[in-house]
Structure I
Amino acid sequence: MMAKDKSKDKKRKLSKSTKTMIAVIAAVVILVGGLLAVVFYMPACNDESEEGVVETTYPTDSDGKEYAVDSKGNRIENDEGVSRDNNGNIVSDGVVNITTQGPFGVERIDIENESGTYTILSETPVVETTDADGNETTETQETVYTLVGFEDAELQAGQADSIANQASNMSTTRIIDIKGENLSDYGLDDPRAKVKTTFTDGTTVAILIGDDAPDSLGTYIKYEDKDEVYMTDVDSVNAFLFSALDLLSKEITEAAQTEDDAEIVSLTLSGSHYPEEITMVPNDDETCAAYYKMTSPKEQFVNVTEGNNVKGGIRGLSATAVASYHPSDDQLDELGLLHPYARVVAQYADVTYRLSASKPDESGNVYIYNEDKQIAYQIADTSVAWVSSSYESLKYEYVLKPAEDTLSAIEVTANGETYRFELEQVTTTDDDGNEQKSMRITYGDEQIAESKFSTFFDNLTGVQRSDSAESENPSGSAVLTVRYTYNNGKSADTVSYYSAGNRKMLAQINGDSDSHVFKSYTDKIAEDVVKITNGQTVSPI
């Protein structure tokens with residue numbers, strides 16, 4: 001009895017397990033079937049035809065007619081954006097041609113976005129012409145765009161064209177929501193841009209630009225007066241996010257067209273960065289090879305590298321962005337331009353530029369204001385060396401470096417002795433009749449070879465400034481004095497060196513304190529003058 005009962009219990013247990021397994025299998029079958037049904041009824045599923053072409057399948061209604069749905073599953077009853085073949089089958093959906101007129105058909109575009117509102121007027125002139133055979137034809141001219149309120153400003157090439165092209169050739173890629181519910185989900189309750197395009201045929205199209213969809217799928221848009229929400233390519237609407245300033249040319253100053261126009265007549269630096277106004281002009285003093293010279297705050301030659309850098313930051317400037325158009329005093333103050341950090345007035349043969357600059361920020365950006373255009377720009381401070389230059393960096397790198405062929409005599413006083421060298425330029429003719437110029441150098445009755453003297457001369461005139469000492473008075477007597485006498489009528493120049501401690505010397509030019517130099521220069525000159533007068537060879541510094 002007991003064995004029989006156990007057998008029945010085992011059968012009962014096996015029966016329950018079997019039922020459980022059957023239930024699980026049934027659930028899986030139902031789930032898979034449901035998924036297959038969902039996949040079957042989803043639009044834009046891909047099948048492979050016999051020819052290998054990917055085709056799109058759509059759900060069908062009770063009459064066997066295919067229909068499209070938006071992304072939320074709503075049936076598109078009016079077939080908005082649905083294209084069918086001759087058999088009534090859907091070829092594609094979601095594509096709505098919002099505008100097709102093309103840029104020549106644009107008359108006006110009104111844009112409102114996060115930067116403000118602006119209007120672009122478009123005109124494409126058509127002129128009557130007569131060909132060589134006397135036949136009259138029409139010729140379409142280049143489209144002219146006008147940014148209302150900015151009529152005197154040059155527009156940046158391509159920017160207005162981009163807006164007009166996008167406004168006049170717009171289409172969607174998908175239908176998102178035909179009911180237009182919950183516009184905040186798409187950024188269309190507070191759109192990033194509103195665009196109204198008026199065409200020459202009198203039609204107008206107004207659209208709203210919403211957020212970008214996730215995963216860079218596109219951008220949400222809708223007609224302003226309709227419910228449907230669509231998606232379009234991001235690139236097809238990005239120009240509508242431009243500000244009015246983005247349309248303006250970034251050219252701050254024009255490049256020179258000729259070498260003569262590239263050369264300054266005068267250049268003046270001022271502003272809070274410059275305690276004293278600095279004016280530089282082309283160097284007309286043949287005794288020095290410097291390109292420019294200062295006329296204020298004192299007359300002296302200009303550092304070759306720094307002078308070129310300063311001049312190079314004026315003509316042909318292109319900004320990274322336009323910051324303000326016809327700014328008010330408050331706007332100039334906000335940009336740091338009302339009381340400029342630096343200001344340059346550069347006069348050329350063909351034009352004069354007046355530019356103001358703010359103090360460079362921590363990122364190396366600076367605002368530049370073209371006072372004649374009344375436009376403020378942003379640019380990297382590395383492009384405008386005059387903003388951060390200085391009087392000290394503009395001073396000639398050498399204490400005094402006269403050209404050898406402009407000298408008639410050099411006197412060096414050192415070690416309690418004065419050594420005078422006479423210089424004469426000699427012209428000879430070789431066997432082929434070619435003229436050759438050389439220098440005859442004499443010390444007393446002795447002639448010194450030019451090749452030997454040239455090293456001594458380079459050391460003598462190659463003394464470089466270390467730092468400024470214009471306000472410093474000398475102490476004691478000069479340790480070294482060099483007097484240059486010119487052969488062109490220019491007054492002689494005298495450079496005197498005084499001990500200034502810390503291995504430095506104070507250099508004076510014609511009695512005016514100028515700068516510190518390292519003592520190693522003067523020690524070498526004092527040593528060399530003895531050697532050269534004794535017929536010895538000197539080494540470069």
Structure II
Amino acid sequence: MKVIKQKSLWLLVLIVALGCQSNKEASLIKQELEAINIRRGEIALCGSNQFGQVEFGLSCEEKVRADFNLATALLHSFEYAEAEKVFAKVIDGDPNCLMAYWGVAMSNYHPLWAPPTTEELTKGSKTIKLARTLEAKSTRESQYIEAVGAIFDDWENLDHKTRVDKFVKAAEVIYNTYPEDKEASIFYALALRSAADPADKTFANQMMAGKILDGLFPSEPNHPGVAHYIIHNYDYPELADRALDAARKYASIAANSAHAQHMPSHIFTRLGLWDEAIQSNLNSMDAAKCYTEKLGMQGHWDQELHGLDYVVYAYLQQSRDNEAKFYVDYLTTIDSLLQNTFVNAYTFAASPVRYALERKDWKQAANLELRPASFPWEQFQWQKGIHHFGRLLGAVNLNDMKAANAELEQLKLCENKLKQAKKDYEANQTKIQVTAAEASILFASGKKKEAIEKMKTAVQMEGATEKHPVTPGEVVPTLELLADMYMKTGDYEKAAETYAANLKIRPGRFHSIYGAATAFRKDGDNAMAKDYFNQLAELTKSSDKSRPELRDALNLHAQLH
């Protein structure tokens with residue numbers, strides 16, 4: 001009896017000791033987390049937390065699993081800040097939940113946006129370092145940690161692409177090792193898309209990812225990641241129709257996500273479905289404004305500006321210029337931002353350029369001002385180049401060659417700075433504009449044959465790479481610029497062919513439909529002209545009828561009857 005009592009006493013001492021050790025470990029973890037400065041607080045999104053259905057099997061305590069699934073759903077809709085808050089809540093409830101640390105790290109890696117900032121890389125690497133001090137409850141969860149660790153390990157010495165490639169390989173191992181793990185499949189598909197080469201016109205990564213996602217969609221119709229990544233995966237002219245079902249579903253899956261409201265418009269824009277694109281982005285902008293109100297912060301979220309650029313683009317294609325002007329004017333009133341991001345820079349630069357160029361208001365284009373003046377434009381040379389490109393085209397069409405050449409020098413300076421910063425994709429996009437700008441100056445200087453050949457080079461360059469996901473489309477496609485040159489030289493047959501070729505890549509563009517109609521009419525092909533004039537009438541049925549081209553089109557159309 002005495003022996004039994006002694007054993008019971010020792011057992012009690014052991015339990016107390018382990019409990020003290022556990023409390024000590026929890027306290028140390030809390031201190032480490034405070035040093036990392038992980039985001040915390042209630043999620044600041046509008047609505048009733050409708051973000052889709054995610055079931056992530058994991059070994060964390062039962063009490064935190066619902067929050068973990070919510071955080072993962074937020075992650076799948078790129079609601080990174082809010083996802084991080086919920087993963088932090090999971091850690092508070094179960095400090096030994098290894099996968100919650102994975103979630104925090106993933107919230108600081110934005111696969112299809114810009115590379116992580118220094119602040120995000122620092123936070124991610126510290127989080128992974130802390131996670132590695134915890135005891136892994138399964139090999140699978142440890143592999144998840146090591147996979148995202150590839151993004152943050154040795155980030156001071158390894159370039160972003162190298163780290164992304166390592167992440168993809170690690171994600172592939174998890175995908176192959178655990179075929180029953182649907183999340184592994186979904187995150188691997190995202191990794192493949194994130195590592196896709198913009199110049200790869202075979203879409204090798206996208207086709208591999210698409211096979212995974214298309215296979216999951218029928219059985220996971222309410223999973224936010226599946227629908228979302230299908231849209232990103234097929235966001236190309238050649239592939240866009242494959243994502244239409246997912247695009248029309250995703251917004252309802254994650255109804256309270258601003259990004260989920262916006263994302264379908266990528267496909268609607270690719271297919272020229274302007275009414276759907278407009279509604280998608282109006283919903284997204286409302287959700288984004290609601291988000292900032294929930295945060296109680298003074299400033300505009302970049303998701304609001306992202307939607308604005310798409311709305312302006314869509315309104316302009318329908319010749320709803322007054323409605324486009326409302327948002328371009330609204331943009332000039334924005335001087336307070338939550339962050340100075342890549343997305344904000346793009347919208348500030350591109351939307352005013354679009355509004356001027358699509359309406360052929362060359363005086364306005366030539367006198368564009370880069371706003372807001374307080375924005376750190378030196379950090380965003382690609383976007384700054386778009387502004388100079390717009391001013392250059394305005395000057396060329398006003399026959400102000402001195403101003404045009406000055407803008408060309410500024411555009412080349414942007415390209416050189418991007419090259420020096422080793423931002424290859426952005427440098428290439430700016431180089432395309434440099435080439436198109438040089439062609440435009442040559443044409444205006446009377447060197448029409450040389451200009452057309454140079455513009456063909458720009459067309460080839462633009463066709464060899466894909467647009468960035470941030471943009472609904474180029475501020476003006478080089479194919480349209482080439483077609484305009486053919487029109488001005490009286491080569492109506494080539495002009496018609498080139499406008500039509502542009503519409504195969506960018507359906508529903510006002511200027512190409514109008515251009516094709518008038519070119520076919522002047523070339524004597526009345527049947528084709530009538531077809532394009534009918535398309536223009538349908539496209540502009542909600543137009544404010546302010547463009548001279550529409551009045552001209554009505555007169556030409558009437559002559560065909």
Structure III
Amino acid sequence: MSTSTAAVAPLVLADVLPDGPPRLAPEVEEALVAAVGREHVLVGADVAGHADPFSFLGEATVVPAGVVLPGNVEEVRAVVRLAGEHRVPLWPVSRGRNYGYGGASPRVPGSVVVDLHRMDAVVEVDDETGYVVVEPGVSFLALAEHLRSTGSSLMPSVPDIGWGSVLGNALERGFGYTSHGDHSAFQCGMEVVLADGTLVRTGMGAKADSTAFALYKGGFGPSVDGLFFQSNLGIVTKIGVWLAPRPESTAVCMLTTPHDDDLAGLVDVLRPLMLEGTIQSNAVIGNAPVVASMVSPRAAWYDGPGLLPESALFAMNAAMGTGRWNARFALYGPASLVEARLDVVRAAVEAALPDASLRVTTYGRDVDPAEVHPADRAQLGIPSTDLIQMAAWRGGTPAHTDFSLVCPPTGADAVRQRDLLRARIQDEGFDYAGGFTLNARHAIALALVAFDRDDPADCARVAALFPALVADASAAGYAPYRSHPAFMDLVADQYDANDSALRRTVGRIKDALDPLGVLAPGKQGIWPGSASSRGGV
């Protein structure tokens with residue numbers, strides 16, 4: 001790791017009680033209270049809600065020493081200045097709902113979580129040019145409700161669980177299921193608080209009173225927005241997001257195949273349709289267990305020892321009308337154009353997958369969300385929390401973690417990743433509940449690992465599984481694009497081209513922008529120069 005050229009004092013962690021969790025030094029607590037108010041500083045037992053709710057680390061789970069809840073940009077600036085003054089590490093979260101990837105839990109003991117959920121304004125909606133500007137606390141549920149209640153013509157893109165932050169999901173390179181499903185790609189304009197309290201606006205926002213903050217990404221000179229994705233270089237307090245207008249017609253398509261070895265053909269028939277623009281959304285592809293986990297516990301299909309047997313998989317498909325592989329995607333536009341697109345899709349599917357089944361449900365622009373089939377909501381930009389059910393797949397105290405691997409969008413790569421993931425996951429005693437988010441030029445291989453959070457044996461298997469999957473993937477030329485905090489260094493190690501030049505470069509930027517290392521030390525494997533590359537501060 002790089003070392004700062006500035007002579008700076010290292011971070012000083014908060015005091016640690018010999019018989020309890022970390023606590024804030026009294027002078028730090030008093031300073032934070034002065035900045036944001038007593039009711040917006042949490043300490044002691046009150047911080048429990050900001051620990052990882054799906055932790056598999058047991059006593060090693062990092063619990064914050066305190067939580068501060070600023071309500072505006074000036075309070076965020078005050079908090080980061082205080083952190084620098086007292087050398088206290090901060091861990092910023094938008095809403096802290098990134099369950100499966102650590103929630104709000106920080107990497108470094110003694111950290112103060114900066115929870116931004118009180119900053120929940122939808123600052124601007126522009127129907128004419130199709131954008132919104134939001135603060136970190138705006139959830140997908142809240143944005144959708146705001147758009148509908150104000151009569152906006154715009155349709156949000158939403159992920160599986162709607163309680164998360166629109167801003168936070170974009171910064172973590174999350175995705176949804178409409179034509180604007182690549183959330184980071186549809187971000188335009190940021191407002192960022194740096195570690196010294198400087199307030200920066202990117203792109204066109206760098207001009208005071210700009211009229212194009214959320215309309216043109218480039219601005220003048222280098223573009224720095226990318227520095228703040230999956231980053232510990234600043235705290236993003238506002239972003240612009242491009243949204244699509246609600247279309248006249250939406251056709252949600254469910255393509256199911258009866259055989260496990262249909263996966264390659266399924267991917268290879270969808271990719272060219274996406275590349276040419278016939279299919280405008282991504283395609284979410286899931287196997288039988290992952291689809292079943294959305295609506296039922298595992299015990300509904302099999303409650304015996306070992307992995308799910310073939311008989312249980314057949315029973316799932318028969319009862320739910322699904323296949324061994326299932327792809328959901330959508331077509332948008334005027335009704336006549338949607339029908340023309342459907343004709344092209346049907347012809348391609350019939351030629352490549354004669355045993356497949358294609359089911360289509362069409363919705364109009366003003367459909368009542370209550371009338372939309374739950375499985376189709378995401379393709380219509382309707383957020384929900386239904387899929388939290390997936391964490392309860394194995395029973396016990398529900399929890400899950402996810403493994404997210406990037407690969408080329410080809411059938412051969414999909415099969416290779418299916419086999420790689422399935423073999424290792426099943427070796428650890430878990431069912432392979434997996435699939436892909438397929439885009440025109442890349443795919444994300446996803447594996448849901450549900451476990452009983454209160455079962456030490458389950459937790460130990462999860463803790464062993466992730467590093468093994470990373471090693472398997474790396475040997476095959478693949479790497480994850482996101483990670484639970486416990487494995488961020490391990491994943492960062494895989495990005496090792498030219499002696500890890502990218503990681504070392506970001507480390508140099510970290511030392512320049514945050515020489516005291518107070519912002520999220522260790523996030524994405526980037527540590528301040530005053531810290532060791534593995535041990536933190």
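Bear in mind that the values in this text are calculations on the coordinates, not laboratory data. Every value quoted in this text rests on a predicted model; they were computed, and no experiment measured them. Cβ atoms are built from the backbone, for glycine too; each structure is taken alone.
Quick check for you: by percent of Cα pairs over 23 Å apart, for residues 162-281 alone, which of I, II, III is greatest?
The maximum falls on structure I.
Upon calculation of volume of the Cα convex hull per residue in Å³, for residues 242-289 alone from the atomic coordinates, which of the structures I, II, III produces 152?
Considering all the candidates, the number was obtained from I.
To which of I, II, III does the computed value 12.2 (mean count of other Cβ atoms within 10 Å over residues 154-161) belong? Show your work: numbers first, answer last.
Working: I: 15.2; II: 12.2; III: 23.5.
Of the options listed, only II reproduces it.
With helix-only ellipticity at 222 nm (-39500 (n - 2.57) for each DSSP H run of 4 or more, over all residues; to 500) coming out at -9000, pick the structure among I, II, III it was computed from.
III
Out of I, II, III, choose the structure whose coordinates give distance in nm of label points 7 Å out along Cα→Cβ at positions 186 and 506 equal to 3.4 when calculated.
II
A value of 2.7 was derived for distance in nm of label points 7 Å out along Cα→Cβ at positions 130 and 386; which structure in I, II, III was it taken from?
III
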